[in-house]
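What follows is a set of structures to go through.
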Structure P
């Protein structure tokens, strides 16, 4: 029963919603447009820095939110300007490098007064304005079987806000994907030369998708930081891999694929860790080895999914699959 409760708590956690939100942004890049952005964590990190630094400077929370989104948008413009003419593996390599540049810049000792260098920015240094907006009481609140604080980190307030944003942007994705603009992006994904022959500015459409997806990814990073802190190494290459994994698990180019993928991925990881902790003796598998072992098992499961259902849980094989 405790294991089931842990899984359910993970399924509704703000961090699960934050990754779902980031995956919706990546869905604009890959699912809709076919862009192999392998540096999505860079957009998340820039959003986190822009938001936290602005709040530390005394800006109102709405302006700090805009600052985080603008930082990601500018990064998308600078990244897309020289790279969107690249295809396939070349674009993937460039975006990995760009995200790592953001991470190492955040770790730089020369910017320690601004970014906190490798130590990052502590949550208590920027979370208070968000917590003060909470309509929940400043204490533990029980709703059904769940007990969370009303306003602090991983609170009911953050849970409501983050999941509301997830469903809002899932609806926005659905509306844009079914619009003429979205159909052009799908055409670029399938055959950009054919779209170009129809007189469409492929470069401009790709740039629009990159900026929009990057800003949604930044919003995912901001909501994640509100439950944790701003730490550059928390947004490294593994983070981008997890976002890709849960997107492809749920089904790229689908409305709820990123949402379902995030819930399934993090819930499965929690389930495997809990079961392994209960069944495997500590002298066989140390507690510090449980998470790597869980990731291995989840990874094997995902490999089987790629083989037997390459389009993901909700995906349409005729529209998008790993094997094209």
Structure Q
């Protein structure tokens, strides 16, 4: 019977605002670590049968040092931080959590879209700098505002998150276009080839996984193919977009703006190309599209469910 569980990076999910009671009750003994440095992984896995990780890397060396480990629960959907082949060789089951942040991500996508189309940050800055107070008119009209109704939202990646974003888009009167599958193009006549989606969309929202095929999918050429007033929204993975190319495109006015929640390196270095202060019409948020309290609670609840399913001999969400 599994006895000891170790949560290696609880701080990535919980900031003392979640209910851990179900998770605590799933195993008789737990050790919770807010953060685990790579140098401490082996020591913290010692004697554990269950390990929970969000972003802590469990590679070949870490698994080799944990002979009693039987179950790895990833507190996220992506499992690129776990050496899956090494886990299989050692008969370690790896489970992830799924579909926990659809509402939160769609909400964040539209927070970015609405902020950019209403020029919210620009007008906030005007008020903070006293420009409204000094105006001879009752309002400021210095930054053009667009209505969403009638515009085309192009979605690349039509899984649960892409579909959730599409549902929200229709409530705003947006026309939704979906890019054809990057894995099997041409399979659905209702989907648009990527070239058409780039050229005709007013807003493009990325919801595809990061793979060899999608790495820098939105590069300098793709940005040049977009409308000059189009918006790019990325809440998927940072490396789907060539970050340096996006910074250049925004400076040169090749596209109208961008809302970015993910960067190629996280946390980013201080000199990251998209953190420069002179880039116009850019909003960068720190990988928080998924992070509504309700979504984070669902992460912990699914981890607990995965543990109980494994102990019952019917593991679920196995990668």
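Once mean count of other Cβ atoms within 10 Å over residues 16-23 is calculated for all of P, Q, which comes out largest?
P
Comparing percent of Cα pairs over 11 Å apart, for residues 216-255 alone across P, Q, which is largest?
P
A value of 3.8 was computed for distance in nm of label points 7 Å out along Cα→Cβ at positions 112 and 168; which of P, Q is the source structure?
P
Tell me which structure, out of P, Q, gives 72, 51, 36 once Cα extents along the principal axes in Å is calculated.
Q
11.1 is what came out when mean count of other Cβ atoms within 10 Å over residues 264-271 was calculated for one structure; which of P, Q is it?
This figure was derived from Q.
Kindly point out which one of P, Q the value 32 was derived from, the read-out being relative contact order in percent (Cα under 8 Å, 6 or more apart).
P
Of structures P, Q, which gives -9000 when helix-only ellipticity at 222 nm (-39500 (n - 2.57) for each DSSP H run of 4 or more, over all residues; to 500) is computed from the coordinates?
Q
For distance in nm of label points 7 Å out along Cα→Cβ at positions 8 and 136, find whichever of P, Q sits highest and give me its label.
Q
None of the figures in this text is laboratory data; all of them are computed from the coordinates on show. This structure is a prediction, so every number in the text was calculated from the model and none was measured. Cβ atoms are built from the backbone, for glycine too; each structure is taken alone.
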